[in-house]
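No value in this document is a laboratory result; all are computed from the given coordinates. These numbers were taken from a predicted model, which means no experiment stands behind them. Cβ atoms are built from the backbone, for glycine too; each structure is taken alone.
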Structure 1
Amino acid sequence: MEVPYQALEESDLFVDCVYKSGPYPNLAGEVITKLVPGCPNLGGFRKVYNQRTKRIAYIVLYTSMCELAWPDFLDTETGVLRYYGDNRKAGRSLLDTRGKGNLLLQEVFGELHAGDRSEIPPFLIFKRHGTGRDMRFLGLAAPGAAGLPPDRDLTAHWRTVDGERFQNYEAYFTILDTGSQPVSKAWLRALWHGDPDSLRLAPRAWRDFVREGRPGLHPLKAPRLSEFPSPFDQLQSDMEGLQCLSLIRERFKDDSLGFEQCAADLVSKLDPHFEGFTFSREWQDDGRDTAGRYRITTGGTVHPDVRLSAALEARCYEAEKGVEVSEMTRLISRTERRNLGVMVTTGYISEPAYREAIDGKHKILILTATDIARILRDSGITASGVPAWLDSLAEKFHRASV
């Protein structure tokens, strides 16, 4: 669904609807200002104030989901949004930001934890669509997530950029399931004008949150319709991720052991409970018997850990090449004497190979090009940092094997 620029002022907000920008080269063609009553035209945190009380009526959160150091992310299957604060460059303290976005997060999550939900403003989440100025509405959000304890939904993290360290907030929101009901302009205008009865115009999902708190968070969940993602989906990445993948392919195109080590490190970055990888010689079928373990721990020192054995298969392929049935079958046969398997490729998994793993209900974790790019982004590794990271792997795994 798309709404043209000329219709923005009267349009309600529909989940995943694309709102088109105007034909002007400057801010006059900006979408959110025209679409959302009272909204300013710049910034990731855009606060709309109640004209009567001067308190915040509601907030627009804007994201490109393209920043490597601060990778905002919406898990559409759970409805949980990870959003980073506005201290994204060195030189300021955590709360001393120009837009006071981090201070706002601290106040809002403080109200959530204190149970004072009547003062929490609704959040409207927008993402840039395509390469222009069009916007996609991701949904109405409330702070917090049902599966996260209060000490996890807002945390401060350190990053190092260009040799300088600084902190930023990582916040978790729930995209609410408003059903077929859009976020209406009538509700937004009532909030903006300070109507004391504005809550009656709110979507039911927002009223449930205000009344019940965390138990009233009803996330918008969108389960996958297909068990077998297309090659296109398995290869998706931003330009930085594509550069990272290109560097990896070039480094390991003739070095299968090196890529096994790279794959093991990627899996460990994905989940640090993967550990203890060992590497074998290459066999006649062009495969190796790399294996590791997955450690499950209580986090304490009283009870012993549980360790599951994991077989790893790694294929360094160009984007045009997929893992075929024979390669998936090789991994499946190795999992018969282990607890689980991991397939890592810089290409994609062909549908027959994917079907072999899924239909047989084998415990196979699959990582393709899109996952590799995301793991590197979440780890703060850019294309310029890939060579140094790859250089470190041989020494790292040499020490681990000594």
Structure 2
Amino acid sequence: MNYDRIKNVTKKWPTLLKCADDFPEINANDIIVDAVFGIGLNRPIEDWVKQLFLHFRATKAFTLSIDIPSGLYPDKAVEDKEAVVYAGFTLSFASPKLVFFLPETAKYTVQWEVLDIGLDPEYLYTTETEAQLIGKHEVLPNYIARDKFSHKGEFGHALVIGGSYGKIGAVTLASRAALSAGAGLVSAYVPKCGYMPLQASFPEAMVITDKDEAILTAIDFEIEPTVIGFGVGVGTNTKTIAAFEAFLKTNKQLLVIDADGLNILSKKKSLLKLLPEHCILTPHPKELERLIGAWTDDFDKLNKAKALSKKYKLILVLKGANTITIFNEKLFINTTGNPGLATAGTGDVLTGIITGLLAQGYHPSVAAIFGVYLHGKSADIAVEDFGYQSLLASHIINYLGEAL
């Protein structure tokens, strides 16, 4: 129908391409509008079409793709990188596509924008999908406002367990982040070497120490925390692993596990069955690989991560440029954050933020999704003052108030 309309407008265009001999001459100053394939592509691309896409690229002309770069599948990995259009910009219909947010496929469009094509908004928002994009409007309804007469006891007690000689800063960052995210009280459980640094640098926290000077050899405390964050800077000493296993066998509290806590789980996977329901794991790509094994592509990675989440009833936070939270086999894709987050300590801060939200009574899935959003939003505000290269993990904590 659209082709017939075009024929009625002009006698010279369009020209149907049937083979490589029909390729048009394209100059670098031209604009290519790519509407060859859409999201319904489900077959291998013919060789002459692949040559057309290579022709596009060789001209260095700007390419505008419609809905999705042609040759890019919406639900599986690219099999032939030369059989995909590399778009400078994509105008996507109704909603963004999952492939725009995955490291291996996002490169096929430099930028994208969603166009409203008149689909019923209620239908779009109520239709169950595999993935949901998370922005301001998605997290705001979950925000818990503070009452005028509230007191610190109403906002929970967060306990951060971690640290080892030379890595007490990780616990300091996580503890500060937990309190800045709204926890009423924060305690830190560290080796003896961490007592003075923590008390001096973060007087708002209470400090409990292990008997050992440099590592954690037992996790034993008399307080009753609302939630526990474990793993930042803790190391993987055999005594620490044994202490963590003994702790898991009796623990009933909500848990957030990061860093070396994840490495301990990778070293001794039998511990996974001891984790409480809705335990939150926050791996970066290498930590995730140790947990689930190598993957062939991003879709394989997501499937393996979902399988782990389902088997042990976990919430997984897959850290990256667009951090993805997995809960009940659904993907929640974050839209905040920037390259400045690629610096030491930012993961410790995220652990603290999520732990602080859990302490206040947020559901674990909400705490994970909201925490990731706040972490990125705070970094987006801070980067305006410091730039990507100079952004520090502590800056994220300092700007949390503005993000909230």
Structure 3
Amino acid sequence: MTGGKIRVLLVAVGVIAAIALAYVFLTKRPVAVPVAAVERNVAVRVYGLGTVEARIVSKIGFEVGGALSDLSVDSGDVVTRGQVLARLHRDAQQARVARAQAAIVAAAANTHKAEANVEKAAAVLAQRQAADARQQELAGRNAISRQTAEEAKRDVEVAAAELTVAQTEVDVFRSQEVDAGAALDYETAVLKQHVLEAPFDAVVVARHAEAGAVVRAGDAIYTLMDPKTVWTLAYIDEERAGALAVGQATEVRLRSMPHDVYAGRVARIGIESDRANEERRVWITCDKCPPQVFLGEQAEVRITVDELPEALLVPEAAISGFDGHEGRVSVVMDGKLAQVPVTFGHRTEDARVEIVAGLPEGARVVTAAAKGLVEGRAARIVEEARP
């Protein structure tokens, strides 16, 4: 073998040896890993996005149709219950009320006339009864003919029938008087419906018509919001919604005021989830709402679902085979890496999960997934991961 070939062979052997030494150094030396530390007083929060809404938002209008003559408030105005908001032209309806009032007067006059006819008929009947008594007495003495006596009796019967008719007419006219009163009440009620009043203390959200427009019964003239019923409708991922409960403390941050946080409470949890987005609807009331709200504004919410006195938390990225309840984590035991199955509890808003069972005694949980985390390899704890 020549000297040149020997040198090449020696160089090759040296390279192979260097690679082998490097491999042994890189794969067999203890790997530095961060581990989780027990944390105290951990607030478990879930995060969601939503919008500002109000429980009472009503579109109001007239119960009758007509032409708008006046609108006294506009969008953004604060109104009180009973305040007049708009009016319809009411000349025609006022005429109907006047006609109904005249009908009452006419019915009352007819009733009085009928009552007078009753008195007249009663007097005629009394007169004919007296005449009949005399005629019957004379007929008993044969002073007059029987035909004359029978005519006197017939006159009494006719007078009695006329009295009955007169009394019936009184009942008829009294019924007409009641009917006229009911008609007046109806026309008066319709006249009142030509005025639109606020049904509750509210803020005007929108005005949908202008003076002069002809509207139908039920057409929306205003949209009103009760400011006392303002709340936030938030959407929470179903995976995080299991611990939600009414009454839990909440922080709300509005998009227009990102530096302000408003405290609130969970007021309602929807019993139907969003099937498409797999989210649960949650309504949150504020303890002290901002002075002015804007319906539909985007809001961020953080709901505190639990407070853990002590917790060992591991990032979700450091878990393998995680199904929301169980998974495997890397641990350091006796200076070496191992994979162990554990059971998880709460999940925090920063994507960490509480380990509640399955961790061997003395094992330290690795918090960062990295190359070289091979089961059985020596490991060196370089720090304890803290929030």
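Identify the structure, out of 1, 2, 3, from whose coordinates Cα extents along the principal axes in Å was calculated to give 75, 54, 45.
Working: 1: 75, 54, 45; 2: 85, 47, 39; 3: 186, 51, 43.
Considering all the candidates, the number was obtained from 1.
By the measure FRET efficiency 1/(1 + (r/R0)^6) of positions 41 and 257 (r between Cβ atoms, R0 = 35 Å, to 0.05), tell me the structure among 1, 2, 3 with the highest figure.
Max of FRET efficiency 1/(1 + (r/R0)^6) of positions 41 and 257 (r between Cβ atoms, R0 = 35 Å, to 0.05): 3.
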